[in-house]
Structure formats: structure tokens, C-alpha cells
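Q: Structures given as C-alpha cells follow.
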Structure P
Amino acid sequence: MLKYERGWPVHFTRITVNPAQMGGVPCIRGLRIPVATVVGMIADGMSAAEVIADLPGLDGDDIREALRFAAEAVREQQLPLIIPA
């Protein structure tokens, strides 16, 4: 199981990647909860408390680290955007 380290990859203690779990996508602490799921729930307007209630085993630190991970992922890549005319 990989954990991200300082530099890039960046050091994250709660984000894990295991090729044998969830197709190798980044997950929270080895749980079968993808970072993208947590970030998507927050983006859809759920509060941290609502996410924690829906995903047993998570805590506020997990959510904050998922958001930091997503911010770093976007910072390190150029994402194609469609610019409205």
C-alpha cells in the first residue's frame, strides 16, 4: 500500500492507494471510501457532519485531508476546461 510523501507525491497520512482495493484509486485510510466520493459529497453541499453520518468510520480529519489531497491533485495537473463563448 502506498502513502504519499513530501514533494510530489505530497505527504498524506490518511490517504492510501492499494492496487488491490477499489481499482487503486486514492481512498481514506485503507477504507473502501474513495477520496473522490468524500470530495464530491462536500461539493454537492453536504456538511462534514452529514458526510460523517453517511460514511461510518470517517472523521473530520479524514474530510480535511481528502480536500487537501484534491487541491494538490488539481494544483499538480492542468485540467481541460471548456470556456463559455
Structure Q
Amino acid sequence: MEEAVGNLEKQMQKADEKLDSLTMQVIHVEHEILNDDGTEVEVNNLLKSVTDVKNDYQNLRKEVSEVQDLQKQVHLIRKQTLQV
């Protein structure tokens, strides 16, 4: 059970770090879109940034799903422990 809890904590930490990274990428894309100095935003750079954010978001969803699976495993282990 300790191993399952440890794995859950590691997965949650990874998901949290990816969420922070995704947040920074979204902020960066917003700054590119709302460029106030009058320069033209390069479409290719913007497209790449948006694609990167999309990919990171999909990876984050996968990580969150893995965390949820680990939470279910921990719950089942606790339930089994209480039944013994």
C-alpha cells in the first residue's frame, strides 16, 4: 500500500509540474497573440506554440488519468485492508 501511495504522489507531482508548464505556455501564446509593440506575429511560430500547448494538454490529461487510476488502486487496497 505504501508503494501505491508513493506512486500516486509521484504521478500527482508530475501532473502538477506539467500543468505549471502548460500554464506558462498558454501565457506565452497569449503574449504572442496580444503583441502590443505593433510587430506582426509570425503565423508559423504561433501555430507551433498552439500545437505544443495542445500536445502538452493531451499529455497532461493522460497523466491525470493515470493519477485517477492510482487513486482507485489505493482505494481498493485500503478497502481490502479494512476487510482483513
Structure R
Amino acid sequence: MKAARIVKVDEPLQVQELQTPKPKGSQILIKVQSSGVCHSDVHVWEGYYEGIDGQPLRTTDRGVKYPLTPGHEIAGIVVH
């Protein structure tokens, strides 16, 4: 499968070929037809969130590991 991935903070996404995951137990596999990008995706791409006091919180300090595939607002077809 192809995925547009954040490989490095604040750099253009890279389209990469990835192995299609195999669902386990009660999981399903969705063939994504469309994916939205929300503000949290932008923050992950930028590499930081704004904290309560306005100070930046680095995503890597919060456990985010790169590369990653953004987009949790999806629409698609259940294929498995």
C-alpha cells in the first residue's frame, strides 16, 4: 500500500510503499478512499504542540515517533 508519511519534522511528506497490515482478532482493514487533515496532524508535522502556558511541547518529548502516517479522519471501504 502507499502512504504519504512524515519522515522528518517540517519537511514535505514522502509517499512510501508499505506492507499492508493484517488484521488480528476483531480488527478490520479499511481501504482508505479519502482522508482529512486536521490541526493535530499539522502539529505532528510541525514537531510541536502549544502548551497551556504558550510554550512549545516537542512531539518527540511526548512519545511521537517518526516516520508516521498522518490522518485519522478517514472514509473508506471495509475489505477484511
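Values quoted throughout were computed directly from the atomic coordinates according to the rules given, and no laboratory measurement underlies them. Remember, it's a predicted structure, so these values are computed and weren't measured experimentally. Cβ atoms are built from the backbone, for glycine too; each structure is taken alone.
Q: With distance in nm of label points 7 Å out along Cα→Cβ at positions 45 and 69 coming out at 3.9, pick the structure among P, Q, R it was computed from.
A: Q
Q: Suppose you compute helix-only ellipticity at 222 nm (-39500 (n - 2.57) for each DSSP H run of 4 or more, over all residues; to 500) for every structure in P, Q, R: which one lands on -2500?
A: Source structure: R.
Q: Using Rg/Rh (Cα atoms, Kirkwood Rh) as the calculated read-out, with 1.03 as its value, let me know the right label among P, Q, R.
A: Going through each structure in turn, the value belongs to R.
Q: A value of 41 was derived for relative contact order in percent (Cα under 8 Å, 6 or more apart); which structure in P, Q, R was it taken from?
A: R
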